[in-house]
Structure I
Amino acid sequence: MRRVFRILRRTILILLLVGAILLLGFFFLRWRGLILYSHESNPDQWEVFGVDVSSYQGTVDWHVLASQGVDFAFIKATEGSLLQDKQFASNWNGSLEAGVRPGAYHFLSYDSPGETQADNFISMVPVTDGALPPVVDIEFYGEYLENPPEKAQVQSILDPLLARLEEHYGVKPILYVTYRSYYSYLTDAKYADYPVWCSSPTVFPLVPRWHFWQYSHSAKLEGYTGAQPLIDLNVFRGSQAEFDAFGLG
């Protein structure tokens, strides 16, 4: 019986120690800003805070967003070879006028060539001094959620799209990734120099060399009137000075 009690006591002590370590780890990560809650806007631990928007947010009052600490915005421009976001021009011009640094993003389609997807994006997004580099959003949708395309197929579409955008805008595009898309398609050395914007709710991205962290898909801010009441939140991995120089060649 004594042996049973000793084992039980040892087990309880080990569990308490593990719990204490985990609790200390959590508070350390919170202190460093590496765990952020979904409702937490403009977190104190990060100098540069931003959002991403599309027509789902409807009409945006960019001055109201800016007053809540928004420094930058990724704005949906296009999808595939044909779709164009109806709010893009209004959002692009409004963000510039309000002093919010804009970047345009393209949702990658696995169903049309990269060259025609580049044409679609270029037709919508003007070359603009001070803007963030263009973004290619690489994730899964529709039937590809269950049956993801092969790596070779994705890269045959992605590579000419990236090359065309870099040639036109004079800067390497940003790759928006989920863990699944990054580790499925983008670990090759040829993508090592592309900036990464990673979707990783709550916990900091566990991919190498990321520059932007999308930490929330379910926040609410003031300043937009669309059917979608929620907005995505992001931070930049660096200082204000590093952000100001980012993507300027």
Structure II
Amino acid sequence: MRFPLAEAINPNPFERNNTMEVIVCKNYDEVSAKSAEIVAAVIKAKPNGVLGLATGSTPEGMYAKLVEMNKKGEIDFSGITTVNLDEYYPISPENDQSYRYFMNKNLFDHVNIDKAKTNVPNGAAPDGDAEAARYEAYVRSLGGADIQVLGIGRNGHIAFNEPDTELVPVTHVTSLTEDTIDANARFFASAADVPTHALTMGMGTILSAKKIIILANGKNKHDAVMQMLKGTVTTSCPASFLNLHDDVILVCDEACYNG
């Protein structure tokens, strides 16, 4: 069932909280270091906490910093549970383009985390809708993430929540746009091998997190970030729904913020 996200998460959805914190860093390395510092603070404060994680090139530097901090004994992942935003569908977890593979390669294989406590939607599930429902129930059973890491697309998308007239608030199966399929074709043997769907948390699931950190770098993200910071809430920019949350930090570089 599809219905307007705003009605699902807030009876007065267009009332902003006006509390989004913006941290502007000089460059990508500073964005990575600052965001790792914020996530590390949550791990230290709650050693058995829940981390909401994202894939993509933007958080790679942050993950590298967290690995470094773990190896130095500054943070401990042994009691941590993780939930990832999304996964291609259908795709095998062993596929080197799967988000499970990405998370293992960039974080899980290098820190002292219990792999059984790391959760990514199952791209190999026989029934995508059933997997989405299972994953949604699991995230809700945890009480949402203690901190959710996000990136932002050039069109303002969050996870696989693309601009549309309506958004699905809960974890769901969504079709990939032609642009997304074309953009990802370079990572696969051929365009025909690119998954045509994805499992993704909905914006309501994302907003269930207690704290949110959104990372952005580069001039090409400027317009989307400015639309988000404008303060209005619209399904044409899914990131704008973050204005409804009372604890969001944007960490971006000067190129992104200044355009």
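Please treat every number below as a calculation from the coordinates, not as lab data. Remember, it's a predicted structure, so these values are computed and weren't measured experimentally. Cβ atoms are built from the backbone, for glycine too; each structure is taken alone.
Which structure, out of I, II, was mean count of other Cβ atoms within 10 Å over residues 72-79 derived from, given a value of 24.9? Spell out each step's value before the answer.
Details: I: 24.9; II: 14.2.
Here the read-out was taken from I.
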>> Once distance in nm of label points 7 Å out along Cα→Cβ at positions 32 and 168 is calculated for all of I, II, which comes out largest?
In response: I
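Quick check: 2.1 is what I get for distance in nm of label points 7 Å out along Cα→Cβ at positions 56 and 112, calculated from one of I, II. Which structure matches? Could you put the intermediate results ahead of the total?
Details: I: 2.1; II: 3.2.
Answer by label: I.
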> Given a computed value of 0.30 for FRET efficiency 1/(1 + (r/R0)^6) of positions 192 and 240 (r between Cβ atoms, R0 = 30 Å, to 0.05), which structure among I, II does it belong to?
Replying inline: II
> Where does the value 2.1 come from, among I, II, when distance in nm of label points 7 Å out along Cα→Cβ at positions 64 and 224 is the thing being computed?
Replying inline: II
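Quick check: 0.65 is what I get for FRET efficiency 1/(1 + (r/R0)^6) of positions 40 and 160 (r between Cβ atoms, R0 = 30 Å, to 0.05), calculated from one of I, II. Which structure matches?
Details: I: 0.15; II: 0.65.
Attributed to the structure labelled II.
To which of I, II does the computed value 21.0, 79 (Rg and Dmax of the Cα atoms in Å) belong? Each step should come with its number before you reach the end.
Details: I: 21.0, 79; II: 17.2, 48.
The structure behind it is I.
When helix-only ellipticity at 222 nm (-39500 (n - 2.57) for each DSSP H run of 4 or more, over all residues; to 500) is computed for each of I, II, which one produces -9000?
Details: I: -11500; II: -9000.
Source structure: II.
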> One of I, II was used to compute relative contact order in percent (Cα under 8 Å, 6 or more apart), and the answer was 28. Which one was it?
Replying inline: II
